[in-house]
Every structure is written in structure tokens, then in C-alpha cells.
Structure P
Amino acid sequence: MNPKGFLFSTADAAIKQHGRKDIALIFSEVEANIAGTFTTNKVKAAPVKLDMKKIKSGRGQVIIVNSGNANACNGKRGMQDATETVSLVAEGLKVKQSLVYVCSTGVIGSPMPMERIRPKISELISNLGNSTPDDVAAAIMTTDTFPKIVKKKVKIGNKIGMIAGICKGAGMICPNMATMLCFMMTDIAVEKSTLDKALKESVKKSFNRITVDGDRSTNDTALIIANGMLGNPEITEKSGYYKAFKKALDEVTYELSKLIVRDGEGATKFIEIEVKGAKNEADAEKGAFAVANSKLVKTAIYGNDANWGRIMAALGYSGIEIKEEKTDIYFGKVKIVDKGMTTGKDKEATEVIKENDIKITIALHLGRATAKVLTCDLTEEYIRVNAEYRT
């Protein structure tokens with residue numbers, strides 16, 4: 001089951017290599033409300049620059065996306081190629097150019113092979129409806145090892161609406177604004193400013209709190225389209241159904257963010273780091289990220305070494321308020337540090353980190369603020385994947 005009023009298509013444009021679908025179209029049968037978040041990297045790809053201008057209108061209908069080429073750092077040609085792509089799609093679908101959003105992911109610095117993309121746009125349009133969200137999720141993959149898709153039903157009065165989300169991302173993940181690429185579609189009618197606020201809040205607690213390698217992409221984009229084809233009265237923050245919609249959106253973004261971390265390049269372990277008892281939420285988040293991004297912590301966990309000293313060191317240089325003599329650390333349910341000192345339970349903690357799913361809890365005992373960050377271990381395979389990325 002998919003949200004009402006959305007059609008999908010995919011094609012093989014041989015952007016990086018032959019033999020796989022690498023370009024996709026997401027089309028709403030009606031003009032819709034749209035909201036988005038984008039990379040905070042100062043170096044932004046041409047599609048991001050274009051979409052950031054369009055998103056101010058809060059309206060959209062079409063997303064065209066490709067993998068294999070980021071269309072970043074291509075100067076004037078990059079913007080011309082992105083603009084031409086939008087123009088061709090708008091003309092073919094007979095919609096306004098302002099309603100067409102373009103997204104790209106892949107290698108930075110290589111011009112888009114427009115000679116191969118142009119003929120595929122008409123193919124995408126003629127084949128609308130012949131693909132599924134799963135097909136789109138597969139087409140936008142780069143180093144991903146599996147397609148990422150999450151769907152949630154939402155009861156609105158006597159009707160059942162749907163939020164469907166797809167994303168790609170496995171490396172270059174430390175977004176601080178979105179993720180690599182994420183597209184969410186819903187048939188629930190949601191007012192523009194409400195949709196924007198809901199997305200930004202959901203992203204803050206999901207995509208903004210994941211890290212694979214501490215690198216931030218030039219192309220990070222998350223978009224949500226609400227076409228209202230469920231036929232419900234438009235939801236605002238004051239609506240009785242806002243909480244139900246927001247809860248489902250939070251679940252979609254969080255579950256997608258978990259899939260990204262689980263698929264971290266070369267990863268063998270999924271790690272949740274929770275900092276509790278921080279003076280404020282900013283400290284909790286900053287401390288959790290310091291641990292999550294520590295290559296020493298990540299490699300120790302990969303090697304099944306419960307080296308809690310590396311966690312304490314990361315907390316110490318994170319810049320947050322911390323009192324060593326008050327800090328406790330848990331690996332799973334095993335308390336390995338009590339008031340800044342070892343409990344002598346290294347063997348028990350080592351058994352915990354041999355599992356594929358690991359939770360590390362840090363209790364600072366300085367306040368009531370909490371934050372969770374998702375990450376993964378760092379392996380030799382990560383180096384191999386990225387050393388061969390352009391080949």
C-alpha cells in the first residue's frame with residue numbers, strides 16, 4: 001500500500017555504469033505542499049542550490065533524482081544541467097517548472113552526462129506508474145547495500161492515511177541538517193508551515209543525530225510532499241490529528257536514520273549512544289556525538305574491546321560540562337564505570353559488544369537533559385569502499 005495519488009518510474013541512464021536503474025521520478029497527481037531540509041555544507045551541489053530557492057514557495061509536485069553523479073563543483077555547467085533537467089521534466093509532464101525538484105547523489109566534480117539523461121526523461125514520464133517506491137529506493141543507491149524504505153499508516157477520523165519514506169546513505173554521514181537523500185510522501189493534507197515545522201523537528205531528532213564517518217555531504221536533502229488526496233481537512237498545529245501525524249513522521253524519519261547507520265560503509269555493528277543527566281540538551285548531543293565520532297571508540301568496538309577510557313577521553317575533549325567523579329558508563333546493562341572509575345567488569349562488557357546491536361549509556365549526573373546518537377563501528381571495509389569509490 002502506498003500513499004494515494006503518487007506515481008513512480010525508474011530508468012537506466014548509465015550515469016556511472018550500465019546495467020542498473022539510476023534515475024527516478026516521483027510524481028504527485030496534484031500540486032502539493034512540500035517542505036525540505038538541506039546540507040549545511042558551504043559547498044553545495046547545483047540541485048541543492050536550485051531546490052533551496054524553490055522550497056520557499058512551499059509547493060511542489062515532482063522530484064527527479066539520479067545516482068552516480070552528484071552534480072557538485074561543476075560551476076555554471078552544473079547549474080545549467082540541473083535547470084535543463086527541471087525544464088525537460090516540467091515540459092514532459094505539463095507542470096510548472098517551480099513545482100519540479102531535482103536531486104543528485106554520487107561522485108563530486110564530474111559533469112552530468114546529459115546526452116544520456118535527456119532521452120531517459122521521456123522514458124521516465126511514459127513509464128509513470130510502472131515502478132514502486134522500492135524501485136526508486138534501489139535506483140538512488142550508491143554505496144548502499146540495500147534499499148531503504150519505511151511506511152506508516154495514520155488514522156485521520158474515519159480515514160487511513162499513509163506516510164512513505166525512502167532514503168539512501170551509507171557513508172559521508174554526519175549531516176547536521178538532513179541525510180544523503182530522503183524523500184517522503186503522504187496523502188494526508190497538511191498546511192504548509194505546519195509541514196515545514198514538523199519536518200524540521202523530526203529531522204532534528206533523527207537524521208541530525210546519526211553519524212557514520214563524521215563527513216558531511218554537498219548534496220544532503222530531505223523532502224516531504226503532502227498532496228492531500230486522503231481528503232481530510234488540512235492539518236495545522238492546532239488540529240486534533242496533528243499529534244498522530246507528527247508521531248508517524250517521527251517514526252518514519254527515525255527508522256530511516258537507523259537503516260542508514262545499519263548500512264554504514266563496512267559496518268558490522270549498530271551502536272546507540274545515549275548521554276543522560278547533562279546540564280542541557282546541547283551538551284547531551286555534543287557529548288554523544290564526540291563519542292560516536294571517535295575513531296578510537298569505533299575501532300575498539302569493532303575489535304570487541306570494551307575500552308571505556310576512550311569514551312571518557314572523548315567526553316573530556318567534547319567541550320561539554322563534565323565532572324569525572326560523577327560520570328557512570330554502561331555497556332548494555334553492564335555498568336563498567338562508576339563515578340569515573342572502573343567497576344572491574346571488563347569481561348562482562350566485552351560480551352555485550354560482541355553483539356551486532358550495542359547500546360552505550362553515559363550518565364553525567366549534572367542535570368536532566370538527554371540525547372541519543374546512532375553510529376556504527378569502523379572497519380577495514382570502510383577504507384576499501386572509499387578508496388575505490390570513483391573506480
Structure Q
Amino acid sequence: MARRTVVSMPGDGIGQTVLPEAIRVLDAVGFEADYVHADIGWEFWIKEGNPLPERTVDLLAEHGLGLFGAITSKPKNEATAELSPELQGKGLVYYSPIVGLRQRFDLDVCIRPCRSFAGNPLNFIRRTADGGWEEPMVDAAIFRQNTEGLYGGVEWTDPPPDVRSALESHPKFKRFADTPGPDLAVSSRIFTRRACARITRAAFEYAAKHGYPSVTVCEKPNVLRETSGMLEEEARKVKEDYPDIQLWSTNIDAQMMWLTKSPEDYSVVVAGNMFGDIVSDAFAGLVGGLGFACSANIGDEVAVFEPTHGSAPKYADLNPSIVNPIAMILTAAMLLDHIGELDRAKAVRDAVAAVVAEGKVRAYDMLRLPGGPDVLAKGAATTAEITDAIIARLA
């Protein structure tokens with residue numbers, strides 16, 4: 001394939017540590033690319049009042065591929081307080097730059113695979129009836145609608161008169177009618193039929209391509225009748241084109257309980273933005289936690305790949321670094337999948353699997369140690385040592 005250009009966005013905290021490790025693996029597997037650094041994150045919020053500068057947006061629009069590390073996000077008042085003095089009082093409002101990227105480029109299909117690696121001491125296990133234990137294989141892919149729902153950003157404290165008037169037209173709003181505006185906060189959950197159809201079709205296509213037997217819509221249609229109901233309705237329509245794939249429906253709360261009993265029963269799961277975030281983290285917890293959790297944000301023209309862990313600032317300055325780079329490395333493998341470099345993507349995953357199975361090189365989380373500089377003396381590997389071991393398996 002032709003040489004690619006990838007927009008590299010390390011972001012905040014450990015994002016600046018793990019992203020270069022993933023690039024080392026991409027180089028080692030023979031992926032030929034140029035990496036263009038782009039500014040994003042907390043530093044640019046503080047000094048520019050914008051965590052997603054237009055120059056970064058322009059680079060992604062030009063090149064179409066982004067590899068992202070992590071960001072720091074803080075509540076509204078804390079974020080405002082950290083602005084540079086010259087930006088104070090200008091009405092600037094912090095908004096997550098990764099959410100901004102998703103909406104700016106309509107990266108509405110989020111894919112979060114969660115698969116067990118044999119030998120990972122963090123894998124889910126359960127008791128058997130005879131008093132023993134077993135370790136079921138977890139192999140799921142969560143399809144999260146990425147741009148709408150509760151993360152759409154349509155919300156108010158003290159709604160303006162026209163919004164309040166519209167809310168008061170609904171009979172269920174009567175119980176809030178006497179609440180003063182400053183005491184009333186409203187976050188909307190907006191679904192569109194187009195987005196529901198697109199995410200459910202993407203889920204069914206993935207299931208068909210990879211041989212998964214079912215697609216599960218994980219929502220709350222018995223309470224959120226309009227929004228969850230629309231997603232279920234569109235899933236039923238799409239299901240007609242895939243007669244060999246079963247369509248299941250679960251409520252998000254019940255799903256959390258079933259995951260701790262029989263996670264192997266689920267393969268492809270599709271949900272709106274908030275519930276997709278919840279269920280993907282729950283699945284990640286069954287296969288090793290956020291140190292193994294990768295994701296893709298896919299649109300028609302642009303795709304951005306990111307681990308789902310945060311910036312973990314308390315670990316960012318440790319030297320040598322102790323953080324687990326595997327989520328970022330698996331994220332890089334998803335980028336390879338997206339551009340058709342399937343053999344190289346498989347090679348990366350196989351190398352990770354071999355290192356995990358061998359068990360000689362493990363991050364502190366895999367040893368179930370509290371994070372801190374003392375973990376190296378207790379047998380934990382550094383970030384670089386884990387990457388080195390994976391690269392050695394690629395040779």
C-alpha cells in the first residue's frame with residue numbers, strides 16, 4: 001500500500017507516554033507511515049481557551065487518519081478556574097475535544113472490541129457448581145452510537161424561556177413547574193433515525209464479517225420509550241437483511257448483572273452513547289480492564305483511534321513509566337484493520353497474545369499491584385519493556 005500520513009495526537013498525561021510506544025510497534029510490524037503531530041488537550045485549553053485547535057481539525061481533514069492518546073477533562077467550574085488569567089471572564093466553556101472531534105467529523109460509529117487473552121491474570125473467572133472455577137472466553141464488540149444521545153451537548157442550567165415553554169408543554173413536566181430556573185438543569189437525549197439505522201447496520205455487518213451469531217441492542221426501552229424504542233425499531237429493520245444473525249434486546253441495568261454471570265453469551269452489542277460507554281467499560285473489566293481497552297471512531301471521511309483509558313496524570317511523570325501500553329497498541333492494530341492492513345493487524349494482536357500468555361513481562365495492573373514507583377521492585381515491567389517484548393514477538 002501507499003505510504004500513509006497519520007495525525008498523531010498524544011494529548012494529556014499518559015497519552016504522551018503510550019502513543020509513541022504504539023508507533024514503535026507500527027514501525028516494527030512494517031507499517032510505512034509519516035506521523036504529523038497535532039495539538040489537543042488540557043494545555044491548549046489553559047493557554048488558548050480551546051482544547052481542540054482549528055489547526056488540528058485541519059490536519060485531520062487533510063489526512064483522514066488519527067491516532068489519539070488521552071485527554072484530561074474536568075467539571076465546568078474547575079476547568080474555567082484553570083484558564084490563563086487573560087482568558088478569564090470571556091465566557092469560554094470547556095468541551096471535551098474528543099467529543100468535539102466525533103461531532104465535527106461525524107465519527108458516529110464507535111467500535112470497542114473486548115476479547116480475552118489467554119493467560120491474562122485479570123480475566124473474568126467464576127465458580128462452578130462443584131466448587132471449582134472456570135474462565136469463559138469473552139469475545140465481544142460494542143458498537144456505540146458516538147455523536148448523539150446524552151453526549152450530544154444539548155443541555156442547560158436555567159433553560160431559556162422558549163426552551164422552558166417547550167418543556168412545559170409536556171404533561172410529565174408538571175412536577176417541575178414550580179422549580180426556579182437557576183435550580184433546574186436539563187440534559188437532552190436526542191436520537192435520530194438516520195444515526196440509529198447507521199449504527200445498527202454497522203453492528204450487523206461486523207457480526208456477519210467476523211462470524212458472530214448475534215447482535216444485542218442494549219438500551220432501556222421500557223422507560224426511555226422514544227429514544228431506545230427508535231434504536232430497537234431500526235435494528236429490527238436491519239435484521240431483515242441478516243436472517244442468519246439473531247437479534248436480542250437487553251436492558252442496560254439487567255445487562256450489567258448478566259455480564260457477571262455469562263459474558264460469553266454476548267458477541268456484538270449496540271447501544272446509544274451513554275449506555276454504550278457503560279457496557280463497553282463493563283466488558284473491558286472482564287478482559288483485563290482499561291489497560292486492554294481499545295476503540296475506533298469511524299466516519300465517512302475521517303477515522304480516529306484511541307484507547308478508552310484516561311490521562312492518569314498521577315502516573316504521567318514517573319520515570320521510568322509503569323503504565324500498560326497494550327490498550328494503545330491494540331488501538332494501533334485497529335487502525336491497521338481500518339486501512340486494510342489485516343495481516344499486520346493480526347501480527348500485532350498475535351504478538352500481544354504471546355507476551356500475555358508467556359507471563360514473563362507484565363505491567364503492574366496485571367500483577368494486581370497498586371500503581372506507584374515501587375512496583376518495578378515487585379516484578380512489574382516498565383512501559384518500554386512491555387513494548388520491547390511485543391516487538392520481539394514480531395521478529
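Every read-out reported here was derived from the displayed coordinates using simple, explicitly stated rules and does not represent laboratory data. Everything numeric here is computed off the predicted structure, so don't read it as measured data. Cβ atoms are built from the backbone, for glycine too; each structure is taken alone.
For structures P, Q, which has the highest computed value of FRET efficiency 1/(1 + (r/R0)^6) of positions 115 and 211 (r between Cβ atoms, R0 = 35 Å, to 0.05)? Don't jump to the answer; show the numbers that get you there.
Details: P: 0.40; Q: 1.00.
When FRET efficiency 1/(1 + (r/R0)^6) of positions 115 and 211 (r between Cβ atoms, R0 = 35 Å, to 0.05) is computed for each of P, Q, structure Q gives the biggest number.
Rank structures P, Q by FRET efficiency 1/(1 + (r/R0)^6) of positions 243 and 339 (r between Cβ atoms, R0 = 41 Å, to 0.05) and report only the one at the top, that is, the highest. Could you put the intermediate results ahead of the total?
Numbers: P: 0.55; Q: 0.85.
Once FRET efficiency 1/(1 + (r/R0)^6) of positions 243 and 339 (r between Cβ atoms, R0 = 41 Å, to 0.05) is tallied for P, Q, the winner is Q.
Assign the value 2.7, calculated as distance in nm of label points 7 Å out along Cα→Cβ at positions 27 and 163, to the correct structure from P, Q.
Values: P: 2.7; Q: 4.8.
Of the structures listed, the value fits P.
As an exercise: FRET efficiency 1/(1 + (r/R0)^6) of positions 91 and 307 (r between Cβ atoms, R0 = 35 Å, to 0.05), calculated from one structure in P, Q, equals 0.60. Which structure is it? Walk me through the numbers before you get to the answer.
Working: P: 0.05; Q: 0.60.
Source structure for this number: Q.
On relative contact order in percent (Cα under 8 Å, 6 or more apart), which of the structures labelled P, Q is highest? Before the final figure, lay out each step's value.
Details: P: 17; Q: 22.
Looking at the calculated values, the largest one is Q.
Taking volume of the Cα convex hull per residue in Å³, for residues 139-362 alone from the coordinates of each of P, Q, which one would give 134?
Working: P: 134; Q: 177.
That value comes from structure P.
Work out which structure the value 68, 53, 33 belongs to, where Cα extents along the principal axes in Å was derived from one of P, Q.
Numbers: P: 68, 53, 33; Q: 65, 59, 47.
It must be structure P, since only it matches.
As an exercise: distance in nm of label points 7 Å out along Cα→Cβ at positions 131 and 227, calculated from one structure in P, Q, equals 4.9. Which structure is it?
Values: P: 1.5; Q: 4.9.
This value belongs to structure Q.
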